[in-house]
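Dropping the structures in below, format is structure tokens.
Just so it is clear, none of the values below were taken in a lab; they were calculated from the coordinates. None of the values given here were measured: they were computed from a predicted structure. Cβ atoms are built from the backbone, for glycine too; each structure is taken alone.
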Structure 1
Amino acid sequence: MGIFDPRESGRAHEQVVFCHDPESGLRAIIAVHSTALGPGLGGTRFHNYASEEEALDDVLRLSEGMSYKNALAGLDLGGGKAVIWGDPTEIKSEALLRAYGRFVQSLHGRYITACDVGTYVQDMDIVARESEYVTGRSPDSGGAGDSSILTALGVFTSMRAAARHRFGTDDLYGKQVGVAGVGKVGKHLIGHLSEAGADIYATDVNPAAHKWVKDNVPHVNWVHDNEMLMNQGLHIYAPCALGGVINAQSVSNLKADIVCGAANNQLDDLGIAHNLREAGVLYCPDYLVNAGGVIQVADEYYGAFNFDRAKRRTEAIGTTLASVLQRAESDGTTTVAAADTLAEERMDSIARLRRIRLS
């Protein structure tokens, strides 16, 4: 599939920029999918891709997802993403990050960057020395810092909305909830679930995560691996680590009423949404429920960061999810299709306003 061809959404990318600085080792691709709602906002992923083709496919897919995430979050921002090709543990340097910042600056605000896999707030501080179009910076540099707090809050709020839709109450007391991935977001999510009185199950491939659970929340039930967790018989299954964990095979083994987690790209392909619906599993689209982080960096970018304001906007994710779940039910379609339609309607209606000529 070519860059000019429409992808999953039927919307082709507006702009794709290849960035190369041989002296620093920078090889990056910036993709702007849509600016219908505003500049394309999305993080920079630093990853050692197997090929240039793999890097390009990833940035195109991720930037398209950001258009829908930002639209559903109610932000006046479009979708963009960037990838840096290489092993960050070997080639990341001040020179490389500043070279990258100059390429971001060259787009004059069509793309706003932030953290993603392989990049951190300290890296954004360096990128910002060459570009004004950077957010997700450290508190020492005037940024909001770690966005995992609001990401977890958005997921928890969505769990309550999904529970209300499926069970008739948003009370999670006594509900069996499985958290796959006890990283920064997973830890905060377990904290919310613990306060709510949920019966929590957790798993992670990292032994340090198991130790953290034992030391801090010993009442959490530890499960050996993700496959066992999916077979546990849960009210809610929350993927909070790698994407693609829900595929044709795992759907047949999944024993949960609801899927609602923080991981990106949880479905191996979009057709899995139909499998989940046929299996009676209520799927909460990840790009809707995990938008707390992007709400935070957007709040930071457009002015002095205000946590309470960003928190209120994050809590509104639950209201949006409730609308999506109701729409999917009434239209007899998947929750992914309902979420995409809602996002596209907003993008189309706001983009139309640009045809109103201002004197």
Structure 2
Amino acid sequence: MADMSQPLRIAINGYGRIGRCFLRALIESPHHQSIQVVAINEPADLESMAYLTHFDSTHGVFPAAVESHDNGLQIAGRDIQVFHARTPAQVPWKALKLDLLLECSGAYGSRRDLQGFLDAGCPRLLVSNPGHGAADVDCTIVYGVNESVLQPDQTIVSAASCTTNAVVPVLHVLDQHLGVQSAYLTTLHSVMNDQPMIDGYHHSDLRRTRSAMQSIVPVTTGLAQGVERLLPQLAGRIQAKAIRVPILNVSAIDLSVNLNTATSVEALNALLEDAARAHPGLLACTRQPHASIDFNHNPHSAVVDLGQTRVNHGSFINLLLWFDNEWGFANRMLDITRTWAALLARAA
């Protein structure tokens, strides 16, 4: 067991959008003294890694000094060793004396593939995707809903997805207070790096061969299964679709629900405002006339747009949830990291 009187020693595998956002969320938080990033594994070259850390088209200039040297990066005065391996076994994870690895590449979803990191010397993993199935991870955490199931002896934990983190807290509140009979979720998601800028042979899904910045593009989604994994009482009652829209960041979920109990716009909004007060920093509500850009760099899992609440015949409702699909999710990964660190400290 690691010495938890010292900073938690973590590493990041995959330094793309989520990996860089996690590091930035840590530096911008008051917890950067108790959590230390000691290594990053990323196939890209070091100069590009430093540059894209320092300058970010979505979140702006990094709020601390960023430098590169022969062995890696120095960020906010701390040295981070950098590796450029393409398989888990090529990195000396054990020699780094890690407490936790954040797997942010999105390339590993099966338990067999994730086990490769444990076999190579990582003591435990926090994965930035839902995994291929519930059996591929020890548990899936949506912070604010079920972090109590996290245990110090678990080794592979999923942080779910940005969309799951956005919608599950709201569905959980609705089901607790009004009962969810069925729900349909439509995600309006900003573009992702599996889409081309211009038409090209980028994906087996033919829609994803089309220019991301010229069209609204329907894509497949496993959101319904992700929700049911966290809220098993709703199994068979959730359907979902996803549509990519040509903006760089911030997404929305159009949530339609058949409730067991009749309500009104006023009562429903009051319930959601109470839930937001009970979960500060995770769930928020707004009555302002917003556009998506207003939620860029917003750390909440979801912000409910109360001005868009609709109720039809008492029990059929429609809500609009905004979320920064990068920043909110990165902050939830940080919350899970902190929770796991506290559990390990108590078990030490």
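Structure data summary
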| read-out | value |
| --- | --- |
| Comparison of 1, 2 by mean count of other Cβ atoms within 10 Å over residues 42-49 - largest value held by | 1 |
| Origin of the derived value 0.65 (FRET efficiency 1/(1 + (r/R0)^6) of positions 146 and 322 (r between Cβ atoms, R0 = 25 Å, to 0.05); candidates 1, 2) | 2 |
| Identity of the structure behind -8000 (criterion: helix-only ellipticity at 222 nm (-39500 (n - 2.57) for each DSSP H run of 4 or more, over all residues; to 500), calculated), options 1, 2 | 2 |
| Which entry (1, 2) yields the derived value 14.0, 45 for Rg and Dmax of the Cα atoms in Å, for residues 138-209 alone | 1 |
| Mean count of other Cβ atoms within 10 Å over residues 98-105 - structure with the largest value, from 1, 2 | 2 |
| FRET efficiency 1/(1 + (r/R0)^6) of positions 122 and 314 (r between Cβ atoms, R0 = 30 Å, to 0.05) - highest-scoring structure of 1, 2 | 1 |
